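Take a look at these structures.
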Structure 1
Amino acid sequence: MFEGASIILAMLYAMVSIKVYEWITISALGFKSETPVMFLQKPLFYDVVRSVLFLGAIATSFGMVAIPWYAGLAILPVVWLVAGSIGKKNAFNKYRQILREMAEIAETPDKQAEYKTGSKKTDQELMDMVQTSMKYGI
């Protein structure tokens, strides 16, 4: 029973966390309109939900019988890291897609070139933009 609960909580955590990381990242890249209004109004709510799901997965890991509890606990940090990575990657891809679409409808060649250049930025360049945005609250 605890095995199923732990797996379900870990999967729910992963799904919610991927979206939250995506929304945080795309917001930091300047596209807040790509996030739900409720996330913009109450980001703490989403952090609390993520935390509760993660703590629930930890707690249920200790009750597992078929799988050793330490194996369940060892999987959770991996889920945490992978969810963050997938969420950020999704945001970077969405950012590039938006800029490609903006380049198609740009009114001037200068704007079109600017959007095309932005759409070709590497993940590391975009991550640097995110970190700068979060550091200075831009």
Structure 2
Amino acid sequence: MAIIRRLGEEYSAGDCVVTVAGLVDVDPSAIEYDYKYAHELQHGLKRKPRGWRMGKIEYSAKITLPLDVTSEFEKVSGGDIALIRPFPINITFFNAENDMIHDYVYAKFTGNGRNVKGEDGLERELDLFVLDMKLNKK
């Protein structure tokens, strides 16, 4: 069962559907995505700040995929998934109030690798370079 962490809040993902680059329901064991704004203090002549302002948006995301899904991306990319152009990730699930939430992340993989453990199966946590994100898209 996957874990969805959206803006720091964790959801159960029994009914979660994650579509990555057109592959429907890739069944990740975890996906985490969020964004924040850079905040800056505005100073006058005195030492104390007199106000504040918001700066640029900073996105972050990572996804943990089974190695069989990762190998499909490797086949398409010639073995280097970081070379794949940015793609859409659609995440659909129900929140605590039983409302359907549909989030959209436009991202690409930042690197390759393997992480083989004997416990829960073969999977890899992959960092994503995010270009756009829309939460609770209607």
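Every number here is computed from the coordinates shown, using simple stated rules; none is lab data. Treat the numbers as computed from the prediction; the structure is a model and nothing was measured. Cβ atoms are built from the backbone, for glycine too; each structure is taken alone.
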> relative contact order in percent (Cα under 8 Å, 6 or more apart) computed as 32: which structure among 1, 2?
Replying inline: 1
> If helix-only ellipticity at 222 nm (-39500 (n - 2.57) for each DSSP H run of 4 or more, over all residues; to 500) is computed to be -2500, which of 1, 2 is the source?
Replying inline: 2
>> To test your reading of the models, identify which of 1, 2 gives 3.6 for distance in nm of label points 7 Å out along Cα→Cβ at positions 49 and 73 when calculated.
In response: 2
> 1, 2: which one has mean count of other Cβ atoms within 10 Å over residues 41-48, as calculated, at 12.0?
Replying inline: 1
